[in-house]
Structure 1
């Protein structure tokens, strides 16, 4: 099975959980707090960085921080609790992928869509990796 880049080199399951949780919180906080910088990194055109787009980005950021904190809190949880958390996180990333994929057709948002899809794919793979090696 393929391994998510987020998990490469991790020594144990606890470290794998830490890595994907921190990755999720890092993406969330960078998009939520530094919206302009995140937009530049993702290649969002300046004219599309409206107050409404900033609001949605911050909601996305909060969502990712909460999901990441939940995953972080699961490092010492039981197998059933971990599975539920990882399944939910995977479902969110799969939904992101499905909803973002059509933006690959929009030239001005292609870079943002591609980077977002790469993150969603890597994150989904991390959750699947954790689910497949579950306790």
Structure 2
């Protein structure tokens, strides 16, 4: 399976990190970790830009993260025009920064920097897979 099953609009059917979809299908969110330098990448990368020998392993993003920052999107890019407004966030899961959408279940006025969030996988009405950040 390729990457065409990810998100609302997928511009790439094949990618070196297509295993990301397999994790989402299992209800898990995953990042990649360079076996050489230990850096963790989310979104996942197949190659480490710092190491000449790019060997990476998949690691699960588990537990709770802390909300670092968020913004309300009023103008959506291609494929997201009908979703606005929505909230994008950056959360820290033990040093792994996860960028993603906050669930619409969390009212904008209830989002607070420092609050605990967890990452959950979602199946969109189209059958595509994605993930959201929800209150822990």
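Where a number appears in this text, it was derived from the coordinates with a stated rule and is not lab data. Just so you know, these numbers come straight off a predicted model, no measurement behind them. Cβ atoms are built from the backbone, for glycine too; each structure is taken alone.
Suppose you compute distance in nm of label points 7 Å out along Cα→Cβ at positions 30 and 46 for every structure in 1, 2: which one lands on 2.2? Let's see the in-between values first.
Working: 1: 2.2; 2: 1.4.
Derived from the structure labelled 1.
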Using helix-only ellipticity at 222 nm (-39500 (n - 2.57) for each DSSP H run of 4 or more, over all residues; to 500) as the calculated read-out, with -1500 as its value, let me know the right label among 1, 2. 2
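Comparing distance in nm of label points 7 Å out along Cα→Cβ at positions 38 and 70 across structures 1, 2, which is largest? Mind dumping the intermediate values first?
Values: 1: 1.8; 2: 3.2.
Of structures 1, 2, the maximum of distance in nm of label points 7 Å out along Cα→Cβ at positions 38 and 70 occurs in 2.
So if we calculate relative contact order in percent (Cα under 8 Å, 6 or more apart) for every structure here (1, 2), which label has the highest result?
On the way: 1: 33; 2: 23.
If we compare relative contact order in percent (Cα under 8 Å, 6 or more apart) over 1, 2, the biggest value is for 1.
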The value 0.35 for FRET efficiency 1/(1 + (r/R0)^6) of positions 22 and 110 (r between Cβ atoms, R0 = 30 Å, to 0.05), derived from one of 1, 2, belongs to structure 2
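Which structure, out of 1, 2, was Rg and Dmax of the Cα atoms in Å calculated from, if the result is 15.3, 48? Could you put the intermediate results ahead of the total?
Working: 1: 15.3, 48; 2: 15.2, 46.
Only one of 1, 2 returns 15.3, 48 for Rg and Dmax of the Cα atoms in Å, namely 1.
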Give the label, chosen from 1, 2, of the structure having the highest value of Kirkwood radius over Cα pairs in Å, for residues 54-93 alone. 2
